[in-house]
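Novice: Structures are listed in the sections that come next.
Here, each number is a calculation from the coordinates, and none is a lab measurement. Fair warning: this is a prediction, and the values are worked out from it, not measured in the lab. Cβ atoms are built from the backbone, for glycine too; each structure is taken alone.
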Structure 1
Amino acid sequence: MAGHIVILNGHPDQQRLCGALADRFQKGAEQHSSITRFDLADMAFDANLAHGYQQIQPLEEDLLALRQAITDCDHLVIVAPVWWGGIPARLKGLIDRTFLPGFAFRYEANQTLPTQLLKGRRATLLFTLDTPPWYFRWVQKAPAVYQLDKATLSFSGFRPVKTLLFGPVIKASEQRIDQWLQQAESLGLKAGVKGRS
């Protein structure tokens with residue numbers, strides 16, 4: 001096996017294109033890597049980080065399992081829809097609850113930027129959207145990409161972070177969707193090759 005890949009289907013409804021993309025990425029990747037799969041729709045946790053970082057909020061079993069899997073992985077893959085330019089609220093809640101100080105980063109005395117605690121891992125983001133990808137990137141400035149790539153994963157030490165956009169889904173033909181699914185499987189196959197996440 002080439003490594004350990006964690007796949008997170010971040011759509012609150014498992015029976016959507018995100019789930020199919022995650023399935024096909026997994027089909028390709030499991031030919032060379034061990035896979036741990038999480039589906040947001042099946043996970044039980046409180047998405048509200050009620051007290052920020054001021055008070056410890058015990059992690060539910062599913063969040064503990066996700067954190068352990070991320071700790072053990074070489075490559076994290078997140079598949080998610082883009083809603084109103086960002087990620088779904090429940091996925092954002094999962095990140096709020098999981099990527100905490102002491103796990104994803106650590107503040108140090110006399111240091112402006114925190115220490116990145118998740119170095120040595122890479123990530124792939126697969127986003128579905130109903131706007132054309134060019135419009136999302138150049139007009140809307142791709143806020144979901146910036147949030148997960150720069151403000152979360154890169155901030156925590158993931159390098160590189162690769163992003164692919166699939167859209168517009170709302171007008172996609174069956175042939176186009178099949179092409180996207182084939183692309184996801186091909187990405188999974190390549191995920192085991194260093195530098196080609």
Structure 2
Amino acid sequence: MGLFSRRRSGDNPPDWLVLGLGNPGERYAHTRHNVGEDAVRLLASRHGGTMKAGKNDSFVAECRIAQVRTVLAVPVTFMNESGRAASSLVSRFGITGPDRIIVVHDELDLEPGTVRVKVAGGLAGHNGLRSITAHLSTQDYLRVRIGVGRPPNRDGGADYVLSKVPKAQREILDVGIELAADAVEVIITDGVDAAMRTVNAR
């Protein structure tokens with residue numbers, strides 16, 4: 001299975017790799033495009049993990065969620081290079097398959113603050129997912145999608161997701177970020193089917 005078959009005998013890999021997508025730097029902090037990063041940083045805060053810069057083109061925290069070994073990571077590359085971090089982390093930690101990877105990302109096709117759990121599927125034009133799929137040679141990873149809504153102007157997608165968010169919508173997105181962190185926890189503790197039943201029914 002290529003990348004996922006490179007684990008050395010005797011290794012004890014973590015159970016989960018959770019990637020929160022975004023763009024690096026203060027300019028993009030807390031924009032719509034960075035809600036995935038915000039959710040993963042929230043998870044680190046909840047579970048006593050410290051996001052440390054270093055290897056693998058990422059900030060990384062190793063922690064336990066309900067005693068389950070989990071790696072939380074935020075790529076430091078731009079969104080369209082997210083796959084570099086994903087493949088490097090898979091190799092470093094010996095992740096056993098794409099079904100052990102959760103990608104948390106923004107989703108234009110969902111209303112702001114709405115959260116949905118998805119297994120595999122298409123890329124919906126998302127450059128971060130496209131890069132991850134290309135580097136992992138699979139799109140069978142799990143996704144936690146945080147709705148940011150469509151821009152008022154159909155041609156303004158890039159400016160919309162990269163611009164600062166008005167206060168009223170920021171509050172809605174913050175609720176979505178909390179729900180996304182909750183969804184990751186449910187996947188890890190109860191499984192993806194349970195997460196889809198509970199999260200997607202909201």
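Novice: Ranked by mean projected area of the Cα convex hull in nm², which of 1, 2 sits at the highest value?
Specialist: Values: 1: 11.4; 2: 10.8.
If we compare mean projected area of the Cα convex hull in nm² over 1, 2, the biggest value is for 1.
Novice: When helix-only ellipticity at 222 nm (-39500 (n - 2.57) for each DSSP H run of 4 or more, over all residues; to 500) is calculated, the result is -9000; to which of the structures 1, 2 does this value belong?
Specialist: Values: 1: -9000; 2: -11000.
So the calculation was done on 1.
Novice: Sticking with this one: When you work out distance in nm of label points 7 Å out along Cα→Cβ at positions 55 and 151 for each of the structures 1, 2, which one comes out largest?
Specialist: Values: 1: 2.5; 2: 3.9.
Top value of distance in nm of label points 7 Å out along Cα→Cβ at positions 55 and 151 goes to structure 2.
Novice: One of 1, 2 was used to calculate Cα extents along the principal axes in Å, for residues 103-166 alone, giving 35, 21, 18; which?
Specialist: Working: 1: 44, 21, 15; 2: 35, 21, 18.
Here the read-out was taken from 2.
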